[in-house]
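J.: Dropping the structures in below, format is structure tokens.
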Structure I
């Protein structure tokens, strides 16, 4: 049972609160829709990057296998030990859609030439190129997955707020507005009836 004084002041205050709830619901619902679209887009991007990584790795392993067969395992290991690549990761953050998401950048430094080309199968260079590409894709995948996870959490939080406004707060304040308005209308009718009756009595006394 809702207990609140049926006054014009309370009616105005409640109407303002109800208007804010409805405005908040609209904004949050728009945010939820945008988040859902972004999550859907990111999901597609993640799936594509994962497939690209798998495809490139398969190709790199295939080239490596052919190089080993061509050069021999011992020679291949000697050449591989000369590969000097340094990897540097930089992680920063940015705000998007009300949540903090990571930005990851990869820097690859190469001290070339790694080995003399004499007696070395050129497939090794191709395999190295593909492996560097895979590293870039893995970093991109890590960034996208992190963003996806955080946006999913933000989507869940936003959905809870939308549902709370839609199912609890808006119906509650709507009921209060109706209750106060009905009481004020009833009091107004009673006051009018009382005034009318008083006028009748005054008119009767004047006769």
Structure II
């Protein structure tokens, strides 16, 4: 099934009628069952955070490998929390969001994926506008109406959004969110980052080329 015209309702994708109910969704994910986080999954946001830390705090030794916790104050124990909060707000601003590089293989995967289903992103950011603009720049050949971004403002609110969207599998980098979604019945794929290596409970991918292996293309 190919993605339809601009007038197609993005939430009206349904599975083929011959799909078996007992199919394990993680063994062969149908495109319309899948949605994605943005920061740390599509966008390598911490790469920009690292550069800001080096620039603003003079910590030239700092790298992504030092970010072993999602709580950045634990990764920079000698820096005041309010300073870290200011740096995070800077990285998530419109100006700096547009500077974020994509994670390896993201643009190629998403362009292919958009031929079969809408691209649905659920982010814990408070505002969706800047990251939506970033996605449009990343995927100029994908119709804007085929890209849906929902900002929850809170990672714990993702599950209710995903359920309303009838998503079965979510690609996420925050470990606590992975655990919560799993307990609520969602399939989870972890996008590997230094801050989520606490366990091996879920399938893990290191780039978007590996993620493609999970997809059952129609």
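Please treat every number below as a calculation from the coordinates, not as lab data. Bear in mind the structure is a predicted one, so any value in this text is a computation, not a measurement. Cβ atoms are built from the backbone, for glycine too; each structure is taken alone.
J.: Rank structures I, II by distance in nm of label points 7 Å out along Cα→Cβ at positions 84 and 132 and report only the one at the top, that is, the highest.
T.: On the way: I: 1.5; II: 3.1.
Top value of distance in nm of label points 7 Å out along Cα→Cβ at positions 84 and 132 goes to structure II.
J.: Also, I was wondering about something else. Out of I, II, which structure matches 12.0 when mean projected area of the Cα convex hull in nm² is calculated? Please list the in-between numbers first.
T.: Numbers: I: 18.0; II: 12.0.
Comparing all candidates, it corresponds to II.
J.: I have 3.0 for distance in nm of label points 7 Å out along Cα→Cβ at positions 52 and 108, calculated from one of the structures I, II. Which structure is it? The partial results should precede the final answer.
T.: Working: I: 1.3; II: 3.0.
Derived from II, not from the others.
J.: Out of I, II, which has the highest value for distance in nm of label points 7 Å out along Cα→Cβ at positions 148 and 172?
T.: I
J.: Taking helix-only ellipticity at 222 nm (-39500 (n - 2.57) for each DSSP H run of 4 or more, over all residues; to 500) from the coordinates of each of I, II, which one would give -27000?
T.: It must be structure I, since only it matches.
J.: Of the structures I, II, report the one carrying the highest value of mean count of other Cβ atoms within 10 Å over residues 44-51.
T.: Numbers: I: 13.5; II: 19.5.
Going through I, II one by one, mean count of other Cβ atoms within 10 Å over residues 44-51 is largest in II.
J.: Determine which structure produced the value 30 for relative contact order in percent (Cα under 8 Å, 6 or more apart), calculated from the coordinates; the candidates are I, II. Write out the running numbers ahead of the final one.
T.: Details: I: 37; II: 30.
Label of the originating structure: II.
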